[in-house]
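> Each in structure tokens, the structures are laid out below.
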Structure 1
Amino acid sequence: MKDKSLFIILFILFSVKIVSSQSTYDIVFSDSDRKQNCKECLKTYSKKPVEVKFSIIRQNKTLYFEINDKHWFDLLFQNQDDGLAIDIVSKDRYDCKLEEIEKTQIKGYLLKPIYSEALKKGLKSKGDNIYSVNVGEVPVSLLNKDLEYNILFLGNKNLCLYNVLYDLDSYESDLLDMGMYLDSLTYSTKKIKSIKNEGDFIRRKTLKFVIPFKKNKSEYSQADIKPIYDSLKLTDFNIKAINIKAYSSIEGIESRNIELQKLRGKSIVAALQSFQKPTIETNVSSLENWVELFNDIENTPYKYLSLLTKNEIKEKIAGSISKQMEPIFKNHRKAVVELELVKKDKYSSEMADVLLKRFNSAIEVYNLENAKEIQNSIFEKLKFEETSLHILQKMEIPKKEIFAKIMNKNAAFRYMLDERQALVSYNELLEIEKLVPKAGEIKYNLVAVKIKLWSSNAIDIDDVELLREINLLKKYDIDKSLILKMIVNFHMIICEKFMKNRDFDNKDKSVELINKSYKKLTLTDYDYLSLAQFFSYYSNDKLAIDLLESKARSIDIDEDLLFYYLNLTIINKQLTKDPNYRTVMLNAINVNAERFCKLFNYIDAGGVTFQLLEDEYLRETYCESCQ
């Protein structure tokens with residue numbers, strides 16, 4: 001089986017058009033008794049446990065049907081005339097040079113069907129609960145082509161089910177980020193990542209803002225940038241890295257537009273670099289702003305342009321129309337700038353063991369301000385793995401009320417740096433709370449860690465009491481939006497309990513509360529992903545799609561969040577034919593054209609499936625942008 005998760009999309013076919021220059025053997029494609037003949041097959045398939053996975057594996061020219069559940073395999077192929085056949089589909093079918101694709105049941109080369117007796121006799125164990133059976137060979141004429149393998153499930157020799165395998169990325173799910181109080185509220189700023197890839201946390205502070213461009217202007221001076229620099233209050237930080245996406249309006253020659261944007265991006269970097277000595281790591285990309293064009297012409301007389309190709313649009317707007325559209329175009333010339341900041345640290349050159357001695361000496365003489373400064377320097381060493389978490393145990397802090405804030409920072413930072421330390425941090429916070437029972441920040445941190453422990457079943461929780469503790473935070477001047485975020489997380493977790501108990505009414509009430517509440521919150525991209533996955537799992541994809549739809553048409557969306565939205569929607573033909581969906585796809589192309597085009601590769605080359613190109617709307621965008 002592949003390491004990636006295979007989401008198996010099922011189509012029950014009743015159309016009768018078949019490709020018929022080759023034999024279809026004894027398979028019955030159209031039969032008035034289909035419903036009866038397929039009854040057992042459909043019944044077994046409808047009861048397939050979600051844990052049951054199957055796929056087609058190719059070794060050299062031989063194809064194997066692989067499955068992880070022999071019992072279900074035996075149920076599916078009970079009768080003598082139950083079986084399967086493989087339809088070998090070549091990407092040539094979707095060549096962009098073809099005006100249209102012929103719609104047929106059999107899309108490629110149909111192999112001879114194999115029935116129950118041969119399937120069961122040929123099934124061999126490969127270990128690790130994987131079973132495999134030879135189902136045919138790829139013809140010599142197809143060996144060097146990009147191929148995929150669809151499965152025809154047969155009941156009484158009737159075509160009952162036709163399966164296309166879609167390989168969609170899956171992503172780690174989590175709660176909304178509640179943050180922790182250190183000196184002030186601090187967020188982990190988690191990075192969205194695919195389950196199949198190792199991920200990490202963005203440990204630095206990040207800022208994002210937009211700089212507009214005047215037409216044909218490419219140079220930015222220190223004087224242009226200083227008001228922005230001052231407004232960001234960077235006196236305590238250095239810029240570690242800067243990422244700029246520079247957008248031009250779409251009129252004019254594309255190569256000239258791209259070159260102009262590169263110059264603009266570089267001039268912004270140079271102006272920012274003039275404010276500090278440490279060198280700024282830079283990444284500048286330049287794009288034409290098609291996304292906002294399609295968004296902005298939606299309710300205007302220029303809406304018809306969205307139905308044209310890019311080249312056709314450029315031809316249409318040449319001349320007078322370009323001048324008429326200048327009020328629209330002027331908003332499209334901009335740079336989306338993201339700064340990664342690192343706190344200025346006067347102890348940065350000192351080793352961790354030296355800092356530890358300095359810290360303990362400062363605590364010994366009750367020099368709290370110096371101790372906090374050194375503590376932050378130790379945290380920086382921990383962030384960049386220049387020392388280990390063991391250093392926190394060596395920080396000698398007396399258990400006195402005066403040191404409560406310093407102890408709180410240690411406990412909270414331990415948890416933020418490594419969530420596996422949550423229980424240790426929780427117990428430390430309980431001890432600190434005894435010293436300062438009315439400190440709202442300590443209580444907030446305690447509840448935040450408690451919610452996380454509950455979500456991972458690490459401790460037993462009385463959910464009624466936990467909800468009471470969340471609401472009691474109002475007494476300690478904790479921001480209402482933070483409390484609401486905790487309540488949303490509470491209901492995200494308790495939904496699992498309701499589902500296990502088949503208490504669907506209360507599950508639906510929690511989903512509705514979350515759906516109403518999140519609109520009052522400021523969410524990070526990671527939060528959007530967490531909510532979308534929650535809605536998709538516990539309710540339906542529609543709420544998840546509604547949550548992300550407008551964001552997916554925004555040029556400053558996180559790349560992984562945008563591609564997660566494509567995961568949710570790209571196999572939905574009702575959505576892909578919506579004109580707004582083209583805007584989303586163009587956004588994905590702008591963000592990462594190679595990654596977008598790769599979606600249409602064959603599965604073994606990392607694609608979702610090239611059979612997405614059966615959809616004429618997807619094929620049109622693919623052929624325009626990827627070929």
Structure 2
Amino acid sequence: MDAAAARSAVGAAMRCQRHRGPDESGTWTGGEAVFGFNRLSMIDIEHSHQPLLWGPPETPQRYTLLFNGEIYNYLELRAELTAKFGAVFHTDGDSETIVAAYHYLGEAAVSRLRGMFAFLIWDNHRQVLFGARDPFGIKPLFYAVGPGGAAFASEKKSLLELAPVLGVKLEMDKRALQHYLTLQYVPEPATLHSAVHRIESGTSFTLTPGEEPKKRRYFTPRFAPRPVGGPADAEKLYQRIADVMSDSVRMHMRADVTVGSFLSGGIDSTAIAALAKQHNPDLITFTTGFERQGYSEVDVAAESAAALGVKHVVRTVSAPEMMEALPLIVWYLDDPVADPALVPLWFIAREARKHVKVVLSGEGADELFGGYTIYREPLSLAPFERVPGSLRKLMGKVSAKIPEGTRGKDLLRRGSLSLEDRYYGNARIFRDDQLAPVLRTFDPAIGHRDLTAGPYRESAGWDPVTRMQHVDLYTWLRGDILVKADKMTMANSLELRVPFLDPEVFAVAAQVPLDQKITRETTKFALRQALRRVVPAHVLNRRKLGFPVPIRLWLRDEMYDWARTIILDSETDALLDKNAVMRLLEEHRTGNLDHSRRIWALLVFMLWHGIFIERRIRPVVPEPHYPVKI
């Protein structure tokens with residue numbers, strides 16, 4: 001790779017993700033490596049600049065580090081490295097801790113990090129790159145390898161800038177597109193550009209120039225439920241959950257800037273806010289909603305904020321605002337994610353950034369403690385399990401002949417399938433029979449088992465609910481939940497921290513037995529019991545709602561013309577049958593069938609295609625202008 005061309009390309013790549021680090025920028029060149037970094041400073045603001053050079057006293061600049069994220073146990077780890085090895089630190093931040101741990105502990109150091117991270121360490125002596133991504137995939141890490149070298153970035157759009165220098169072709173991955181239209185997100189490690197991939201969650205790697213990354217999974221989440229013997233044992237479990245959550249929130253509050261909290265109407269974010277209030281009496285909470293009955297948790301969140309005694313900020317979002325903002329939001333996403341909830345998340349993140357630089361949130365609680373309503377499905381489908389296989393197949397055939405929209409059709413269809421065939425995560429946008437008429441490149445050989453075979457194999461012998469949780473950790477959580485959380489907050493130069501997704505919390509959650517997760521009346525039973533002393537009563541057993549978005553109604557009314565224009569203008573005819581897409585929109589408009597989620601997935605993809613493939617849509621990206629200290 002030509003060094004001058006590489007430095008120029010890295011500069012352009014850094015500008016693409018300036019929003020991730022508006023406080024300061026830095027570059028470094030050494031040997032065969034060029035590093036560039038945009039910093040969003042949270043800890044040791046005046047120092048800990050990146051790229052960061054560190055080494056032991058005998059070789060003081062042996063390593064160069066790039067690090068995105070936070071290490072919450074850095075103080076404890078620094079003290080240990082100093083006591084055991086005589087490690088010397090020159091800053092008060094967490095960045096040096098990573099590279100020092102790598103020097104003294106080797107690749108095993110990554111398992112000692114309690115936090116969210118994606119980092120690269122260049123060994124200037126050995127000319128070898130080491131990197132890793134956190135256990136759950138909270139922070140992203142993209143890469144591309146070509147004749148001109150290898151490149152890594154926190155956002156894919158930066159690698160698109162580097163493609164000419166790397167010598168890679170930016171072709172669309174049609175297999176990934178089919179998965180997207182099934183799941184509403186592009187599953188790891190793929191992206192919609194076949195030359196760009198993601199380092200998977202819980203994975204580290206080494207790279208020698210001229211080679212492909214050599215990857216190693218250092219963290220595999222394994223549930224190991226332990227039966228609860230009686231009331232006394234149950235109370236001990238609840239106390240362990242309460243203690244580990246309190247400790248995790250305490251650690252996640254570490255920062256040299258103000259930390260706030262998102263607050264919806266559910267137990268997860270309310271518990272996080274309640275625990276955070278214990279460490280910051282002046283805590284500010286933030287919520288969003290819509291001015292439509294049944295599509296807002298604003299009132300419940302406000303009641304919770306009052307009960308907790310925190311300052312509360314509300315941002316309501318209108319349909320015109322969503323339509324105007326969506327192209328810019330899709331640009332920030334890098335790859336399409338057809339979760340409508342990410343739009344209000346972008347708006348509330350923008351509002352929160354006026355007040356704080358860090359927010360806590362409740363992502364991960366449902367996957368760890370059994371919170372999704374769909375996890376109760378094995379209870380409702382239990383009678384089907386006793387039906388002979390031949391009869392279950394017949395049920396599936398009968399279901400196929402029942403008209404769409406008929407009550408009971410999907411229950412009959414799902415009851416005829418095994419768990420491995422029917423469950424591939426929380427989102428199910430297009431079934432194969434629905435997708436084939438729409439996607440011109442549809443391939444029946446591509447299916448969800450491409451993605452779930454591994455997790456189902458690893459969880460053989462577990463109960464159905466725990467297997468569903470395990471699948472979600474590899475699919476839904478890191479493909480949808482954490483992507484929208486990272487992209488929508490960092491788009492606004494706001495750092496989001498997720499105390500539920502902590503290795504210590506997972507170690508406790510993994511032991512929760514089935515009857516303490518799912519009952520016929522509720523979900524997350526043990527978590528609710530554990531948090532009953534800190535969560536207001538009106539929230540404790542409230543049904544999960546999240547950030548619902550009224551697209552079902554809006555696509556029939558306010559958004560209809562807008563959606564129709566996107567479809568007609570899109571240059572995706574080689575991929576999609578636009579007549580079939582228009583039929584979905586018209587059928588939805590009449591109100592007979594609800595195609596809203598499928599239409600939304602197609603609209604988001606068409607906008608993505610217009611931005612990144614056609615280059616026809618060019619959102620105006622605002623320049624970050626936030627102060628260094630908040």
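> Quick check: 21.8 is what I get for mean count of other Cβ atoms within 10 Å over residues 34-41, calculated from one of 1, 2. Which structure matches? Don't skip to the answer; put the middle values down first.
Numbers: 1: 17.5; 2: 21.8.
Value 21.8 for mean count of other Cβ atoms within 10 Å over residues 34-41 corresponds to 2 out of 1, 2.
> Using the calculated result 1.00 for FRET efficiency 1/(1 + (r/R0)^6) of positions 402 and 594 (r between Cβ atoms, R0 = 35 Å, to 0.05), pick out the matching structure from 1, 2. Intermediate results must be reported in sequence, preceding the final value.
Details: 1: 0.05; 2: 1.00.
Checking each candidate, the match is 2.
> Thinking only about distance in nm of label points 7 Å out along Cα→Cβ at positions 210 and 290, which of 1, 2 has the largest value?
Structure 2 comes out on top.
> Also, I was wondering about something else. Work out the source of 29.4, 92 here, i.e. which of 1, 2 gives that when Rg and Dmax of the Cα atoms in Å is computed. Mind dumping the intermediate values first?
Numbers: 1: 29.4, 92; 2: 24.3, 75.
Clearly, the read-out refers to 1.
> Which structure, out of 1, 2, was distance in nm of label points 7 Å out along Cα→Cβ at positions 170 and 450 derived from, given a value of 3.2? Let's see the in-between values first.
Values: 1: 3.2; 2: 2.3.
Attributed to the structure labelled 1.
> When FRET efficiency 1/(1 + (r/R0)^6) of positions 106 and 482 (r between Cβ atoms, R0 = 35 Å, to 0.05) is computed for each of 1, 2, which one produces 0.80? Numbers along the way, then the final one.
Working: 1: 0.05; 2: 0.80.
It traces back to 2.
> Ranked by relative contact order in percent (Cα under 8 Å, 6 or more apart), which of 1, 2 sits at the highest value?
On the way: 1: 13; 2: 17.
Largest value of relative contact order in percent (Cα under 8 Å, 6 or more apart): 2.
> If we compute Kirkwood radius over Cα pairs in Å, for residues 266-361 alone for structures 1, 2, which one ends up with the highest value?
On the way: 1: 18.2; 2: 14.4.
The maximum falls on structure 1.
Read-outs: derived from the displayed coordinates by stated rules, not from any lab. The shown structure was predicted, so the numbers you read here are calculated from the model rather than taken from an experiment. Cβ atoms are built from the backbone, for glycine too; each structure is taken alone.
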